[in-house]
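Just so you know, all these numbers are worked out from the coordinates, no wet-lab data involved. Since the model is a prediction, treat every value here as computed from it, not as a measurement. Cβ atoms are built from the backbone, for glycine too; each structure is taken alone.
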Structure P
């Protein structure tokens, strides 16, 4: 068995990238004990790292310990060593999550996020644009392939890995590294106008599908990726986060949900090569939605508890939890529906 890698990205914030990453990775690890599951947190906010490390204030302290080491045991430490030395040891920068969060499976690991991603971004950009030292030297490819090379490595020599890469909505160079690192792209979208408008931007930023600007076009990531022959991930699934609210809800919300899928289908018709090949031929919108769209439940209070306590849905077996002095109720029906939606997605990965 070989390694797999999934990158979670949308250029709009607030669509649930980190929360979905936490739940997908934890369920995937439970269902695939023969694989090591590694979350690479490429977001300076490190929200998925916080959840995976147990949530709440304790996780912040644990994260700061990793960040403040002389050689940070974070994604910044890994990228720095790989940039300076050409490679880095994945084991040196990974955290075995069971040791800091007993709620998670024994086969889960984290290369944690780090706010210093913002600080090293100018260095990465400078290195990427450096003058090649020979005909065989390609600094732009070297820098942009750091995370891709990481995802080819094992944590344990005889076990394959599945990597889930969390991202920041900005299209900074560290986000570009994250996107290149994934073989498959998972796109969470909300049923709102800004998510719909962001879809065009997503396609243009990664693949340059819009008209190329006569002045700035040659400087874009998409143009450089094409000129360097860099293989980019393809869209695997559209994750309709909170789409299920449309059922029985206001007509306006349902209209927005439908419009988001319509917009993606429009992009598919123009750029089918940016999507993974479907199992069956796509003839219409219904076929497209069936092949690529998965509706996730709104996590509501279950999401609050999961984030605060690093608790996967499978371990959420109580009706009431305390979060910062407040008693939060989690309805069993809601929790089970959330879990069923995540389980469905995981079976398709």
Structure Q
């Protein structure tokens, strides 16, 4: 009997322990469910209210899905199959009408764009013709109007009648009057005199016109020593040698001589020591002695950029003239 009682007590204690354990487990699961629910609600609130968190969450989800799609071929096939099934299942009458309207809108928009382009081209052509007609009216007389200050032959719209009282007033001193009168190249003829607008504006401000004759902007004659030089001789006495690749910008029947040119690639300006170059030339026996010379970009290069016969005596004479005239050679 004692043994039976001890066995029953053990069973009872085990049962009570099991019940307590079950009760604790049920309490823990209930607590876990509550915690999950609260965390879900918290995350949802944060997702709807916090913009930064929402963007980060979307980026993470997109990255995770994209990674799965690229790495797992099964997921990729399932995604494609799901999209195709959705497309075929949702091919209802309403969706067909929406697609038809979308295509119709695209056709109308394309037609409208083509019409607008045609109108724009027509408008531009009209504008071009109007400007061309105006230009023809302007140049109908020709550049027959000579400025009294710069002596340039200009068109009628570029000049105004010359009235001396506009530029010389009675309040001016004698020196200023004489100074302003020096800008005008008076002639003995009684024809109407003209002055260009740029010279007129400058003289009204009591400034010398930049292109007036008294400004000494005459082009000097090229000395004979420089005229008789060929291309290679000119390069020998040049302070800087520009190296560039020149190509024809137009192609077709037009010859390369008359076609428009352009540069391709980098442009290199190489400084040249003219004194060393001229002193290294051989001394000629007579004035008519010619020397064959090759010009390279660098001495170590094999390619020759230009090869020609030169006269060392002409090169030295031209250099002496440049030393007298040009400040860069002094």
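Structural remarks
- Of the structures P, Q, the one that -18500 was derived from, the read-out being helix-only ellipticity at 222 nm (-39500 (n - 2.57) for each DSSP H run of 4 or more, over all residues; to 500): Q
- Winner on mean count of other Cβ atoms within 10 Å over residues 33-40 once structures P, Q are ranked, highest first: P
- Among P, Q, structure where P(r) over Cα pairs in 20 Å bins from 0, in percent as derived comes to 13, 20, 23, 18, 14, 6, 4, 1, 0: Q
- Test item: distance in nm of label points 7 Å out along Cα→Cβ at positions 89 and 281 calculated as 9.3, pick one of P, Q: Q
- Ranking P, Q by FRET efficiency 1/(1 + (r/R0)^6) of positions 17 and 217 (r between Cβ atoms, R0 = 30 Å, to 0.05), the structure that comes out highest: P
- Relative contact order in percent (Cα under 8 Å, 6 or more apart) - highest-scoring structure of P, Q: P
- Which of P, Q leads on mean count of other Cβ atoms within 10 Å over residues 201-208, largest value: P
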